[in-house]
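Participant: Just below sit the structures, each encoded as structure tokens.
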Structure 1
Amino acid sequence: MTERLEIDAPNAVATAAETAVEQCLAVREGETCVVVTDDRRRPIGDALYEAALAATDDAVLVRYPPGPQHGAEPPEPVADALAAADAFLAPTTKSLSHTRARSEATDVGARGATLPGITEAVFTTGLDADYDAIAAECADVLAAVDEADEVRVTSPRGTDVTFEVGDRAWREDTGIVHEPGDFSNLPAGEVFISPASADGTYVVDGTIRPHSLLEAGHTVTFEVADGSVTSVDDDAIRGELEAAAEEVGRDAYNLAEVGIGTNVGVTDLVGSVLLDEKAGGTVHVAVGDDAGIGGDVDAPIHMDGVIREPTVYADGTELDLPRVA
């Protein structure tokens, strides 16, 4: 299914690029800024490069063929460019968020944002936002879950899954990336964790790759035990997990993430995981790689699924989730 957004003005991409460079990353004169893109996302990469050049003379555009799948490592020169920069932006077809290249770059002090699977429509809609307000919503959710040992998620479609926090830390994706080592997705707006373990059932009724936005009545059910997905009732998704398992075995089925959307500017799901997982009042759960978000599993897949109308409990107390007014 194609996304249901339209670009309203010819300058919208340039304006969104300025927001990313100036508000989200606060790139300054004298800093090095690298824009990493691929052949399918070149218009967005070019716009970000032009915005970066307006902020600093030391801006570079690096382009390479799209990766084979989300979470696949980029070519070595791309990884080197990320690690050498003060700031980076990565609008790519396949996600670099959960790669060693990205995590090693931020570990050495680069700050940046990835924009996995970004389209011009999602770029212009998702960057037309008040990121200070998003940061405030993130702070409220983080305060509610930060000390919990256990988080439970239920939904009207049958989700009932419990996540054990263990010694893992909750993180926030605010879109404000101003300090060395800071990292965010753009568009932004979530509080998330790689849980130590999980058990139960979660039912995706929003957006999930490779289906995009699920039709009304279409759901994908995952069964989880001891922190691993044990079954999924969708042939296409099962096939992607099996392909990843050929490389890394059971790690492909790792329950990698649970996240709570905090961007109340996203009023409708549109079929882009990048945007839809940020929608206020949704929860997303991911399978596969979690090495870049506080876990210990390195896998060539990170598959997010968005759950509508969830109820979230932290140590038995129901959370007041951010929701569109």
Structure 2
Amino acid sequence: MKKFDVITLGELLIDFINNGVSEQGNNTFEACPGGAVPNVLAMLSRLGKRCAFIGKVGDDIFGRRLKSEIESLGIDTENLKMDKDIRTTLAFVENDESGDRSFSFYRNPGADIMLTEAEVDEEAIRSSKAFHLGTLSMTHEPVRSATKKALKIAKEAGCLISFDPNLREMLWESEKDAREAFDYGMRYCDILKISDNELVWFTGETDYDKAMAILREKYNIPLVLFSMGRDGSCAYHGDDMFEAKAFIQNNTVDTTGAGDTFMGCCINHVLENGFVKLPEMLNFANAAASIITTRKGALKAMPEKKEINALMGK
């Protein structure tokens, strides 16, 4: 019996999301707890999974708040380190009229990139059924080495490994480093989620079918999830490809966390069913991702299962 269903290692930060204009004409921002990998855990926790987080925040007002917030969601924080010298990473997010985002990160350095190999608890990883990661924990040292150590432990322990690259080009010192991180994660994972822009960027091929063929031939990943925003999503498993339409909302305000919500639902499905019933998985994940776009932030706004089922029923 494993202690956790899913454990992650990565960034935990504050997303300052544009929230309109003040009476004085100044932009206002709402401080939302976030980070791609903890967002995934938040969705999994909503669906009843036992989750744990490995990472580092500053021992400051934002770091203490983040620790409290993820604990309130039922996420284990025993391996969340507090750095007294480096401040918690911040991200400022602006949305256009369609809800698409642009980012400005305050992370030079930020506490999340200061996690070391020595601070990775091997037993916690071995005590989990699945290990999830992205590439934001591979942009800099020492957290890059910590991530690689954790990934190797997870592979040796037989964990289900899921990978969402979650490309943020402005955070990388070079495109070469970013490509190496993509490649590294794909060589280990059992589940890959990749977006349309990431697929084109990584393969250099603008035809999605050809790009996906290149990717699958090189890495032979058991399950590849392809997200296309308003155009829905696909799942590739063996010789099969399944496709599901998006649930378009008229009141979309923020797309932050939509991909993380989708990923959390897919990991949950595989843990419960294996690589079967994939059309059902995509429909459920698309519906959940659609709901999160109608709310500011992600970590505290994940939908309940009954909300998702209600939208699917419509």
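Participant: Using FRET efficiency 1/(1 + (r/R0)^6) of positions 62 and 102 (r between Cβ atoms, R0 = 25 Å, to 0.05) for the comparison, can you identify which of 1, 2 gives the largest number?
Facilitator: Going through 1, 2 one by one, FRET efficiency 1/(1 + (r/R0)^6) of positions 62 and 102 (r between Cβ atoms, R0 = 25 Å, to 0.05) peaks for structure 1.
Participant: Figure out for me which of the structures 1, 2 the number 0.40 belongs to, where FRET efficiency 1/(1 + (r/R0)^6) of positions 46 and 174 (r between Cβ atoms, R0 = 35 Å, to 0.05) was derived from the coordinates.
Facilitator: This value belongs to structure 2.
Participant: A value of 18.6 was computed for mean count of other Cβ atoms within 10 Å over residues 182-189; which of 1, 2 is the source structure?
Facilitator: 2
Participant: Suppose helix-only ellipticity at 222 nm (-39500 (n - 2.57) for each DSSP H run of 4 or more, over all residues; to 500) works out to -7000; of 1, 2, which structure was it derived from?
Facilitator: Only one of 1, 2 returns -7000 for helix-only ellipticity at 222 nm (-39500 (n - 2.57) for each DSSP H run of 4 or more, over all residues; to 500), namely 1.
Participant: Further question on the same structure: To which of 1, 2 does the computed value 14, 33, 39, 13, 1 (P(r) over Cα pairs in 10 Å bins from 0, in percent, for residues 158-253 alone) belong?
Facilitator: It must be structure 1, since only it matches.
Participant: May I pose another question? Given a computed value of 2.0 for distance in nm of label points 7 Å out along Cα→Cβ at positions 54 and 198, which structure among 1, 2 does it belong to?
Facilitator: Here the read-out was taken from 2.
Just so you know, all these numbers are worked out from the coordinates, no wet-lab data involved. In this text, all values refer to a predicted model and were calculated from it rather than measured experimentally. Cβ atoms are built from the backbone, for glycine too; each structure is taken alone.
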